[in-house]
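S.K.: Next up: some structures, all given as C-alpha cells.
Just so you know, all these numbers are worked out from the coordinates, no wet-lab data involved. Since we're looking at a predicted model, the values are computed, not measured. Cβ atoms are built from the backbone, for glycine too; each structure is taken alone.
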Structure I
Amino acid sequence: MYAERIAASKAHYRNTDKYLALPAGSFCFNDAWLSGELDKMSEIQLKDAGVWKLFVELFKNPGVDDADNGWRCEYWGKMMRGACFTYQVTGDEALYEILRETVEDMLSAQDGLGRFSTYTVEAEFHGWDLWGRKYILLGMEYFLEICKDEDLQDRIVTALMAHADYIISKFGPEEEGKLNLAKATSHWDGLNSCSIMEPYMFLYNITGEQRYMDFAEYILAFGGTATVNLFEKAYEDDTPVYNWHVRKAYEMISCFEGLAEYNKVKPCEKHTQALIRFADRVMKEEQAIIGCLGCEHEIFNHAALVQCDENLRGIMLETCVTVTWMKFLWQMFRITGEIRYMDSFEVAAYNAMSAALKREINPEDNGGIPLPIHSYNPMIWNNRFPKSIGGHKTINDKSWYGCCVCIATAGYALEGIAAACVDKDDNVVLNMYRSGTIKTPKCTLSTETNYPEKGAVRYTLSGITDGRFSVSLRIPAWSLHTSLYVNNDIVDAEAGTYVTIDREWKDGDTITLSLEMTLRLLSPQDFVKESEITDRFAIMRGPVVFAIDGTGEEEPKFAPVELRELMASGLSTTAPVPCHLTIDVPHVDGRMAELVDYSSAAQFAGHKLSCWMKLD
C-alpha cells in the first residue's frame, strides 16, 4: 500500500535541492582511514543483536525513564538512523537482517494507545519523552527507505501513524484546548520537543495526510521554543548564536533540520535565507579547528574564539554535536551547492569524527557491551576523558549506554553518503576523495588514492550510459596550487571552487587530480581577528589537524622561528603512537617533537594532547 509512496517520498527534492544523494548501493570504499572506522563500528555495535534487544526492552517495560526524566528513549531510534545510513553505504546483508529483526521487535512494543515510549502514561510528556518519540519516528522512517518487504513497510507506516496521532491528540494550539508542545519539557525552552518537526514532515511525505503538515506548521508558527521564534531570529541575523536565549547546539540544529524539510515541500525564500544565515553564523562563530561546535559542554559559546583558551579544558566539543553538524552541513550543501559546507564537513570527518572512535576497546568492558566512542574533544593539554560518556544511562543491571555512542555511526556513514552526489540531470559531483568505486546513473568511477596522506587522486570512468554529462570536483580553499587533467588535457582548477568538466565521455577516460598538501601554520586570529591570544598556534595539512601527544604533566613548548622553516617540509616516517599521519616540529630546546593527526592523539591511557600548541 505504501511502497510507491515511500519510494517517491523525496521526489520533490529535485525541485528544491541543487544536488541529490545517490541511492543505497552506489558506494564501495576501501580506504583504510574512514572505511575502517565505519566497519569497526558496524561490527562492534550495529551487528550486536543483543544491544538492540536491550533497547527494545526499555519500551516493553515503560517507566524506566520516569524516575529521572531520562533519555534512554532516544537510544534505539538514534542508532537505527545510523545503521540505515551504514547499510546505504556498505550494503551489508547481515546488518540488514539484524535491523529487520529489531524493527519487528520494536513493533511489538507499541502499546494500545499507539505509543512507543519508555515513560508511563502517568509520567509522559516530561523530560525527554517527546525527544525519544521523535527518534522512534526517525529510526523507523529511515528504515523504510531500505526496507525490502512491502508488508513490513505497511505495518511500520500504520504503527508510526498511530504513534504520531497520539501526540497530535494531546498537543497543538492552546485555543483548541491542547497542550503547548514547547512546554512538554523543562529543558532548553522546549528545543528538544520541538525538534520533532523533521519526522512529521517525513511522515507527511510518505502518507500525504494533511494533519502531519498542520502539526509541522503549528511548530513553525512559534518557532521551536516556548518564548522565542528561532526561525525568525535566524532570518533577522543580528545576534550571535552564543547570545541567543537558548544555546544547546544539538537540539537547535535538529530544529533547523525540521525547517529545511518543511521548506522542501513548501519553498519560501525567507526560510531558505533563515537556514543559510543560521548555518553560516554557526560556522563563523562556533566551529573549532577540528570541525566541531561549542567549547562549553554541548552549547554555543563563541567556540571559534575560545577554542584556544587554556582555561577551557573540560567537557566540550561533543560527538553528538559533531554528527548533527555534519548532517546539517550535508543538508545545506544539497540545498545550496556551496563549497564551504563540504569543506567544513571534511574537516569534521577527519578530525572530530575520526577522533571519537576509541583505539583501545575492551569487549569485556561495561558488562560485555563495549562503549567504543569518546564523547568529548580536548583542545589544550588534556586527555580524552575515557570514563566520561555523554548522556550515559543504565540499560540493565550490568551495563549502561550513552547518546554519543548511539549517534556516532551516523557520522561515519555520512562520510560515505556525502562522498558524491548528482544534480537533477544526473551530472556527477565529487565531494570526498576516497579510494573505491562510485556508481552513478551516468557512469561508474573507480578511484585510486591514499588521500589525505597524499593529494593525488585518479578516477577512471566506465559503464558510460550517456556520453555527454559533467563531472564536478571540489577544490578545497587550502589547495592553492592544483593540477587537474582529463586524460592528457590540462583543466584549470581554482582553489575554493567546484571545477566542472562538461564533455563527451567514453569508457576508460581518466580524471587526475593533484591537490597541494603543504603544511599550514594557523593562529587564533585566523579564526577570530579580535583574538588576543598570541602564544598559541596550530598546524594543518589538507583537512587534517595535527596535535602533540604526550604523557607529561607540563605542556610542551615550541620555538616560533623554526616553525616558519617547517612549513616546506613533509610527513615523517616515525611516530610516538599509532597514527594515520605524523610530522616533526622543532621543540624549544632544539629537539624535534613528533606531532600526529589530531584523531590519533591522546587515544591511550595517560596520554594528553594539544592541537592549539604553546609557543615559548
Structure II
Amino acid sequence: MEERGRRKRRGHRCGQFENTSFSEGKAILLMGPPNVGKSVFFNYFTGLEASVANYVGTTVEFSRGRIVENREDYDLIDVPGTYTLDATNPAEKVALKMLQENPQGIICVLDAGSLESGLYLLLQLLQFQVPIVAAINRIDLARERGYIVDIEELEKELGIPVIATVALNHEGLEEVRERIFKTAPPSKTLPATSSERWHFAESLTRRALVREGEKGESLRQKWDGWLTGPWPGLPLALIILGFIFSMIIGLGMGMRQYLLLPFFRELIFPPLTAGVEMIIPPGIIRNILIGDYGFLIKGLEWPLALVFPYVLSFYLGLSVLEDSGYLPRFGVLLDGLMARIGLRGSNIIPLLLGYGCAIPGILGTRALESRKERVMISTMIALAVPCISQSGAFFALLAEVSIIVVLALFLFSVAAMFVAGLVMDRIIPGERMETVLEIPELLVPRPRLLGRKIFMRIKGYIFNGALPMVMAVGIASLIYETRLLVYLGTALSPLIEQWLRLPSEAAVPLILGIVRRELAVLPLVEMGLNPVQLFVGAVVALFYVPCIAVLATLAREFSLKLAVVILGVTVGTAFLLGGILARVLGLFV
C-alpha cells in the first residue's frame, strides 16, 4: 500500500447544489442502514468539509466529499440510509439509481447489534457486481453484550472483505479505506430472492454472532430500560430536559452578561461610534450607522452579543442529546401522547430539529411515511417552534425578568402545538401509521466529535443566521431613518395599542419580523415593557410570520397554497392569542 502521505483527504466547500449529478467523477458509495455511524466514516475519509446536493429530479439530499488515491480523485457519496433496496420510499429509490450509475466501489457499513437486517441489505448490494467492502461497526458494543462477531465466517460466506470497526475510535477505518481500492467485484453466487436472502441472513447471523459465555445485564442495558419505560423514564426525562434547559439559559446568560456585552459595549462600540462621528456629520447617514437601529451597532450586538451565546449553549445541549442516543428514547416515551394527535413518538425528532432551524425540521419530514404526518409536523414547526435565533432572542428578552416566564413561553408553544395537532388530525385526511423507531445504542458523547458537530452548527448559524440578521438590521435601519417604519407603525398602532395593549413603537418590530423572525423580538428588549407586555410581545412574536425562507421551503415541499394557508394561520393565531393574553393577564397585574 502507498504510504499515508500519498493518500490525501479533501472535501468540498459546504453548499447547496440543486439538480446536479450525484458524482462529478469516479464514485465510491458509502451505504448502510440509518444510524450505523456512516457519518463518522464519511468525515474520517473526507475531512470536515463536504458538499450537500439534491439528487437530480428529487428533493432527497446526500453528502459528497473527495478522497485521492494514487493521484486519482474519487467522489465519496454518503448515500441516504436505507434498510432495503426495495424502492418503497424516496431514499431507497435514490440509492437504487446511484447503484445503477456504475460506481467504482461500495463501502457497506453494518451494525454488529443489528446484523441480520444489515446482511439483508448487503446481499441486495452484492447483486450489482460492484467491488464491496463490508464494515461491521460497533464491535465494542457487541463484545459488551457478550458476543463475538466471526469475521472469517462472514468473509467465507459472502466472498468479500469484511472488517471489524469501532468508528468512534477510528478502529479499522484505515483498513476499510485501503481495501476498497484493492477489491475485485464479488464472484460468489448468493441468494437472489427476498425470502432466500432473509433466510440466508438469519442463518449466517446465528453462525457469525458467537456467544462468549454468559454475562449479566450491563449498566448500559440497565440505563436503556430505565430511559424507555414509564418508570423511571418520565421522571428522568423531566430531570434531563430540565438540566438541559437550565444549562442553555445559564451558560447563555453568563456569556452574554459577563463576556460578550461588555466586550462590545466597552471595547468595540465606543471607538466605532467615535470614528463614525469624526468622519460623518450629523444626519441620516450617521443615524443609519449608529442611530436607534444603527447598522454598525445593532447589526453586531443583536446577532453576536444577544443571540449567539444562547445559540452556542443550545447546540451544546442538543448535540449531547443526539450523540448520547437519548432523543429516540425520548420519542418512545412520548409515543402514547403523540398518538392522541395522530402522530408517532418518532415524529419528535423533526420537531426538535425545528428548534435549531425550521428548514431542517421540515426537510426531516421527508422520511415520514404519510403526507398527513408531513403536513402536520411542518405546520406545527412553522406555527409554534422558535428557531435557535428566535429562541436566543426570547432568552435575551425574558431570562433576566424571570426564568419562569421563559419556561412558561416554551410550555405555551408546546400546548399550542398539541392543540394544532388535535385540530389537524381531524381535518386532514389520511391514515395513522404504526410506530417504527430505530433505537441506537446509548453512548457517552465524545468531546472531539461533539466539538466538531457544534463547530459545524455554529458555522451554519454564522452564515445562515447571523449574516442575514446583519443585513436585515441594515434594511431596518434604512427604512427606520427614512420614517417609513413610523408611517407603518402609525397605521398599525390601533391594533397594537388597543388590542395587544403594547406601546405604539411595538409596531416596529412586528414589521421587521417579516424580514427576520427574531427581529420581531429583539427590539422589545429596549422598550422598558412590564412583565405582562413582555410575555404578550413574546407570544405574538412566537406565532408570527415564519421567515421568508421557511415559506419558500413549505411551497417547494408541498404547495404554494399550503404555504399561504400556514402564513394566514400563524398571523391570525399570533394576534388572537396576544390580545386574549393581554386581557387575561392584565386582570392579575
Structure III
Amino acid sequence: MKRLFLLILVAGFSEISFAQSAANTISSPDKKIIVTCDITNASYTIAYKGSIVVKKSGLGIVREDEDFSRSLELIKASAPVLVKATYTMQTAKKKNIHYAAMQRVFETSTASGKKMNIIFRVSNDGVAFQYEFPGKSTDIKKIKAEATSFHFNEGTRAWLQPKTEAQTGFEHTNPSYEAHYNIDIATGTPAPGPNGWVYPALFKYNDTWMLVTEAALGRTYCGTSLQQHSPNNEYKINFPETPEVFTNGKATLNPESALPWKTPWRIIVIGSLNTITASTLGTDLAFPSKKMDASFIKPGKASWSWVLQKDDSTVYHVQKKFIDYAADMNWQYCLVDAVWDKTIGYDSIKLLVDYAKQKNIGLLLWYNSAGDWNTVKMTPKDKLLTHESRVNEFSRLQQMGIKGIKVDFFAGDGQSMINYYQDILDDAATYKLLVNFHGATLPRGLQRTYPNLMTAEAVQGYEMITFNQQDANLYPQHAIMVAMIRNAFDPMDFTPMCLYKIPNITKTTTSAFELATSVAFLSGIQHFAETPEGMVHIPPYVKDFLRALPNSWDDSRLIEAFPGKLYVIARKAGNKWYVAGLNGEDLEKRLSLDLSFLKGKKASLITTGSGIKNEVSFETTNSIVPANGRMEITVKGNDGFVAVFE
C-alpha cells in the first residue's frame, strides 16, 4: 500500500513538474526550437531538435532602485501569440523580408512589488527576448547591470572578435570594432582585454551553429558586448568602458530612462550556417523605419581615392579624375575624404558637385565626429556636435548638392554616444543626406530604423591591409570571417577590391578573390578600393561585370561555407543570380557546388587565369548548369571566383 501511494505521489509530482514546464515554454512555429523559462530561478534554457544547446542561463536586470534578477514571482504568463511583420530593406541580403515568431510575455514581480515583464519571441531561426518595465514614472531609473547570460555546453567552439580598450589606438580612437577574430577557440577562453567580445558572436555545438547579437537599442540603452571572462562557458552582458560617451552634453554611459521602458532584444540565431546566412533577426527585431521622404535614398557604388592614394589625393584635380572614373564604371558616387575643407574648400567642392552632376555622379564628403573623446585633428570637425551646428552644415550641403556624408572617429557604446549617432541620422534625413559611419560601433539594425544609414565600418577594413603586410597576410581568412559574421545583419563598409597592386604591400589574394568581394560583401554604398590607374590593367569583361553589378539584392542564399576557410554565396537581382566564392586558405580546392536551384541556366564565370598569383590574371568561360545541379570549380590558394547565371 505504501509503495502504491509512493508511486501515485511520484506520478503526481511528475504531472505537476510537466505542467509547470509546459506552462513556461515557448516553441518556434516549426517546433524545432523550445525555450523553457524558469522565473523562480530567473533563468532560461534552449533546446534545438530535442537537444539542449543553451544551458541554464541568467535572466534579469539590476536597477539602482531594485534587483530584478532574483526572487522574482511569476504573476502571469500570456498565451502564445503568433507575431508577424513584413518590411523592405535596400541595404540587406534580401529586399522583401517576412518575420514570424511565437511570443509569450511573463509578468513578474519582486518581493517589494515592482514589476518587470520578460518578453520572449521564438522564430524558426532563433530566440529573442527583452525586458519591459511597465510602470509609469517621470523620475529617471538607472540600470547597474544585466544578469542576462548565454551558457553553452562543454565542447562548444567560438569565433569571436575582441573589443579593443577605450582610448587606445590611433589618436585614442578605440573602440572601433576593428580587430581580427579569434577563430575556432574553446568557449570560456578569456578575451584579450577587459572590454570583452563584440557582437555578432558565433558559436558551434556539435552540428548546431548559434549567432548572438542585439537590436533595438533606441535612445534609452547603451551598446553592450560579452564580458571578458566566461567561466564554465557562460557569457554575460558587458557594459561599455567609462570613456565611451558623448562629452558635449550629458555624458550618459549606462542605461537610464523614465518608465515605461523596454530594453534591447537579446538575439540568438540557431540552426545551420545556412540558417544564420538566411536569418534577418538582426533587423526583424530592430525598430521599424522612421517616417521620412525616402526618394533620396539610393544604394550604389562609389569611387574613393584615399584608401590607396592617401592624403595627398584629396585635391581638386584628383577628385575630378575619380568622378570621371566613377562615371566610366557606371557607379553612382564619389567619396571625397578628410581635410577636403582645407585642401579643396567649399567653393571648389561646389564646382566638383556641379561637374559630377553632369555625369550623374553624387558627391559624398568626410567629417570628423569631433568632441574631446579623441585627439584626431583632421577636419572638418566641430560641425556636427549640436543640432544647431548640424542644421547649419547640412542645409549648406543640401544647397550645394551633396548626396551624403561619412562621419568618422566616434567614442564607443555609451548611451549618450548611441544617441549621437541617431541625432546625426535624424538631422541628415531632414536635409536628404545619406550617412556612412566610420570608426564606429556595430549598427545593430539601425539601418532599418534610419534607411538613410547606408553603411558603417565597424570592421578592420581594407585600409589596414594597405598599412602593413601582416594584415595583408591575414586578409584571406579575415575576409570570410567578416562576410559571415560582421556582415550577417548589418551593412559593412569594408571598402574592398584592389584588382591590381597595393603600394608597398605584397598582395596575398588573387585578383579573382578581390573581384568576388564585390558580391560577397554587403554595403548600401560599396566604396571600391581600386583606382583609375589600376583599372587600366583590368580586362574589359571584368570592367563590364563591375559596370553591371546591381546596387542592391533581392535575395541571398548560402551555397557552401566554413568560417575563415571557405565562403560561397549566391545573390539575386532581378532575373539574374550572382555567385561569389572566396577561398580563405592557401591551398587549392576543387569545389562541387550544389546549384540545383540554377540548373539549366547559362553561366558566365570569371576565375583566375594562369598568370602569376600577385599579378592581374583573369579568365572567363561560359557553361550551363547541368541537370544534376552540380558545378565543379577549382580555386587556387587564397583565390576566388564570380559567376552570373541567367
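S.K.: For structures I, II, III, calculate distance in nm of label points 7 Å out along Cα→Cβ at positions 361 and 377 and state which one comes out highest.
M.R.: Top value of distance in nm of label points 7 Å out along Cα→Cβ at positions 361 and 377, among I, II, III, belongs to structure III.
S.K.: I would also like to ask the following. If mean count of other Cβ atoms within 10 Å over residues 137-144 is calculated from each of I, II, III, which structure is the one that comes out at 24.1?
M.R.: I
S.K.: If helix-only ellipticity at 222 nm (-39500 (n - 2.57) for each DSSP H run of 4 or more, over all residues; to 500) is calculated from each of I, II, III, which structure is the one that comes out at -11500?
M.R.: Attributed to the structure labelled I.
S.K.: Let me ask something else. Given 34, 16, 8 as the derived value for semi-axes √(5λ) of the Cα gyration tensor in Å, for residues 241-280 alone, which of the supplied structures I, II, III does it correspond to?
M.R.: Only structure III yields this read-out.
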